[in-house]
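Structures given as structure tokens follow.
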Structure I
Amino acid sequence: MSIDKLDPELIEPIKAWAKAMGGGFDFKNIGAARAARDAARKATLAKMPVFENVVSQDHVLNVAGRSVPLRIHRPKGHPGSLPAILWMHGGGFCIGDAEGEDTKMRRFVTEVNCVAVSVGYSLAPEHPWPAAVDDSYAALEWLADNAASLDVDPARVAVTGVSAGGCIAAAVTLMARDRGKIPVAFQLLNYPVLDDRTALKPPPASEVPPWSHQNNVDAWNMYLGHAPGGDGVSEYAAPARARNLSGLPPTYMAVGEFDPLLMENIDYARRLLAAGVATEFHVYPGTFHSFDSFAPQAAVSRRASAEQLDALRRALHRS
């Protein structure tokens with residue numbers, strides 16, 4: 001695909017990133033990929049707002065012998081019960097942490113008026129599936145069990161995530177529906193990774209860094225602990241495999257026009273609608289996977305952020 005088809009404000013940021021990264025992430029060297037992600041995060045955070053009226057605290061869960069850090073953000077001095085957002089970060093199942101989501105979480109707290117909990121789920125390949133989903137569901141249980149002390153309204157909890165974190169969020173929401181113990185009021189899935197079977201297909205002609213078809217193959221291999229696309233993969237690992245999507249909470253999904261995950265996102269949204277789930281779905285023209293992280297000041301990124309925040313406000317503050 002010609003890069004000229006991208007939104008003009010995205011061209012220079014992605015060209016500069018691809019040059020610095022030698023073309024993109026290489027998940028075959030996890031240490032280098034994690035270091036590159038950390039460097040990119042520091043450069044981006046230096047340009048982001050601080051959100052002074054938010055207080056944060058850390059908590060650690062023990063899940064099957066694993067330490068799972070949570071970072072809890074809330075508005076400073078706010079009395080009374082608030083809705084909550086449980087957030088799973090992106091990073092191909094193998095990169096990222098709770099701390100790296102601070103700016104996004106503080107924005108949620110400030111602009112949605114809520115408590116935001118970022119989950120530092122266990123990463124592949126050291127901890128393949130089901131570790132990340134089990135960690136994240138345990139975080140949802142912890143949030144529900146401690147709602148009173150956190151001043152959280154347990155009837156207004158959204159499960160949310162981006163990219164690989166969107167996969168985990170969708171899985172946690174399916175699990176919550178099936179177990180029937182914890183109500184989830186809303187799910188927000190930003191360009192989620194949903195279907196391991198996509199790794200068996202040829203690369204799309206529209207492929208643009210930073211998320212390549214090879215990245216998708218490598219990420220699923222590490223996450224599942226075996227080659228993707230075969231029989232016996234759980235719907236809690238790859239939510240697109242779920243046969244029944246009925247009974248899920250209202251859903252917001254967004255994806256870029258040139259994201260290699262576009263078609264699996266379209267199909268999941270279509271199936272949600274067919275199952276009677278209220279679903280809002282956005283495709284942003286001229287954008288690629290994680291465009292809003294690489295060029296947060298671009299007009300299309302600011303529009304995507306505003307629409308996401310509006311969806312959360314409408315879902316969590318209904319009168």
Structure II
Amino acid sequence: MFSEPTSPTTSQRVDADLKTPLEQAILLLFLTIPLLAVIAAVPVAWGHGLGWHDVIIGGVMYLVSGFGITVGYHRLFTHGSFKTGRPLRIALALAGSLAVEMSVTDWVAAHRRHHKYSDGDGDPHSPWRFGRDTTGVAKGFLHAHVGWLFNRERTAPERFCPDLLADRDIAAVSAAFPWCVAASVLIPPLAGGLWSMSWTGAVTALFWGSLVRIALLHHVTFSINSICHLIGERPFTTRDQSRNVRWLAVPSLGESWHNLHHADPTSARHGVLPGQLDPSAALIRGFERLGWAHDVRWPTAERIAARQARPAE
């Protein structure tokens with residue numbers, strides 16, 4: 001049953017400093033240029049502009065940066081679904097930064113705020129912000145998917161993730177975010193050029209491994225905020241409109257089992273029902289078996305049953 005989520009009071013400061021016009025312009029570039037590359041991808045591929053080097057480089061970069069978001073930014077840093085040692089913490093923070101979404105502290109602050117006020121007034125990206133009629137939902141979808149990123153107010157990490165600000169390693173990775181963005185763009189063409197020993201290999205790897213990969217990962221991530229709060233199944237009881245979207249499970253690496261996530265945010269596994277693939281949970285399980293992760297918060301049958309929605313009588 002949908003109930004009113006928490007809303008911030010005037011004494012609760014959720015915003016930090018304002019984004020500068022330069023930051024807004026850079027954001028626009030990093031959202032539009034990769035998207036234009038996706039639009040151009042079909043004719044480029046049709047003209048034999050896609051080689052197996054590009055597929056491998058793009059796929060590896062997608063998985064590294066994607067798991068950096070899902071396992072690192074989200075399940076580790078935002079929700080503490082498991083614990084790990086210093087080397088893996090740093091590696092996951094760096095991997096998430098390669099997704100070119102936000103620095104780790106800004107991303108975690110925004111996501112913790114989303115959970116605190118989910119689908120309420122303080123939620124930075126609820127698709128229900130403008131009402132439930134057709135126009136309101138359409139406007140809300142665009143806002144939740146990408147529009148909210150252009151709000152000048154930045155969610156305050158000092159309020160939502162002081163634990164990460166106090167972590168010298170994670171604070172350093174956050175401060176190095178511009179360098180991580182540069183690395184994310186430059187690693188594919190460097191790899192492609194060296195692999196093929198040609199400028200052509202560098203250019204095609206830049207197109208597929210940098211631009212197309214960044215755009216695809218962006219819009220898969222953005223879809224969790226928009227699509228997964230608008231359509232899909234709700235087998236678990238939550239106070240918001242979070243939903244499961246099956247066809248997004250593989251590209252989102254398990255994040256689209258969003259209804260369970262909001263019902264049990266600290267769970268290391270989001271796809272808990274039969275047939276629900278969750279690659280991020282599988283990676284965490286691999287870390288655990290290698291001794292790299294511990295205190296993993298795996299869901300139990302009792303916790304799952306307690307959160308399942310009861311049919312109306």
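Read the figures in this text as sums done on the coordinates, not as results from a lab. These figures come from a predicted structure and were not determined experimentally. Cβ atoms are built from the backbone, for glycine too; each structure is taken alone.
Brief remarks on what is shown
- Answer label among I, II for the case where semi-axes √(5λ) of the Cα gyration tensor in Å, for residues 26-193 alone, calculated from the coordinates, equals 28, 25, 13: II
- Relative contact order in percent (Cα under 8 Å, 6 or more apart) - highest-scoring structure of I, II: II
- When helix-only ellipticity at 222 nm (-39500 (n - 2.57) for each DSSP H run of 4 or more, over all residues; to 500) is computed across structures I, II, the figure -15500 traces back to II.
- Which entry (I, II) yields the derived value 0.93 for Cα Rg over 2.2 N^0.38 Å: I
- Once distance in nm of label points 7 Å out along Cα→Cβ at positions 122 and 146 is evaluated on every structure in I, II, the highest one turns out to be II.
- Structure (I, II) behind the derived value 4.0 of distance in nm of label points 7 Å out along Cα→Cβ at positions 178 and 250: II
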